[in-house]
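What follows is calculated from the coordinates using simple rules that are stated; it is not laboratory data. Given the structure is predicted, the values throughout are model-derived calculations rather than measurements. Cβ atoms are built from the backbone, for glycine too; each structure is taken alone.
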Structure P
Amino acid sequence: MLSVIIATLDSERALVPTLAALVPGATTGLIREVVIADAGSRDETEAVADIAGCNFLTVEGPLGRRLKFAADAARSPWLLFLRPGTVLDAPWIAEARSFTEKKLPAARAAVFRRAAPGQSGLREALTLLVAALSATPHPQQGLLIAKDFYQAIGGHSAHAREPETDLLRRIGRRRMAKLSTPAFVAPSHHT
């Protein structure tokens, strides 16, 4: 089982597609909880989280502090960090379950494949090539990590300018698997 952690700030619209994509994971029993680490939203982020049954925590301070606080509060042995607006494609459940159930996985962390919704074959191939050449995965790919490993490497830093990228660098490519399920950022619906 895993705990999903999402840091928010005025993220009501971006949060909806992310949570919707998680529903099948909750119904299959893979997701134990969704923890929202909010920085004091003034929109309806808390209402969206409440309707979805999430644990809503208001945490002051920088992003790294909020993410680490939520990870410490999480009750599962595996953590899945997602950004608001990141949507995992349907096969993510089976792939995440398979990854987390390995007896002694060589990699204790994984990211999803970076993609954009509705990409043409050529555009998706170019996205894959760029991602393959990139030294560090992007935080929008999500991060699936064993909680004990997360704690052993110090978790997110409250002092890093980009705490998600900093954590991905500290994990390193050798200790991180790349899952084949695509993760994409849902289109914004600004008014």
Structure Q
Amino acid sequence: MTTSGTDFMNFFAHETAVIDEGCTIGEGTKIWHFSHIMPGAEIGESCNIGQNVVVSPGVKLGRNVKVQNNVSIYTGVTCEDDVFLGPSCVFTNITNPRSAVVRRGEYAKTKVGRGASIGANATIVCGNDIGEFAFIGAGAVVTKEVPPYALLVGNPAKQIGWMSEYGHRLVFGESGDASCPESKESYRLEMGRVYKLSSK
């Protein structure tokens, strides 16, 4: 259970976890039962990798990424800091898979922006980036790019609103402004995009 470039004592791995040579795991990260971290994967500091998770070669997870049980993260996926991946959500990396056709090296890339949340059993079809602090509802099937702060649900996923960085639905008035009920931070909706204005 050794890894290149990382002192094993700086992170925790359950005895049933499989950690291949050549992956990088940040300090303070925890890897739980029956999970598999494959060669070339990069996991940042203070991440939590739940049970029965697969992190494929070349996957990059930033700092404080929370991966719940039974998640598959395939080659081509990058998650920035503070991303939440709900139980049994899955990423794809080929749009037209065939068992008899080898398409290694043709994997599409998908980036999940900082602070985004993906709900339980959601599917992210490859090549569709997810913006910062976006919120993907449970069971949603994402088939197109997701803007920052967007709230998407359904199959195929459709945008039904906007979310704050604290995970609350934003209600915009006639002025185009909204406030998070928890953080009191202000947001503006302008030309179909949401921007955070201030922190109070």
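Tabulated data
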read-out: Value 0.9, calculated as distance in nm of label points 7 Å out along Cα→Cβ at positions 41 and 65, assigned to which of P, Q; value: Q
read-out: Read-out Cα extents along the principal axes in Å, computed value 40, 39, 36, structure in P, Q; value: P
read-out: At a computed 1.8 (distance in nm of label points 7 Å out along Cα→Cβ at positions 25 and 113), which of P, Q; value: P
read-out: helix-only ellipticity at 222 nm (-39500 (n - 2.57) for each DSSP H run of 4 or more, over all residues; to 500) from the coordinates reads -11000; which among P, Q; value: P
read-out: Of the structures P, Q, the one that 27 was derived from, the read-out being relative contact order in percent (Cα under 8 Å, 6 or more apart); value: P
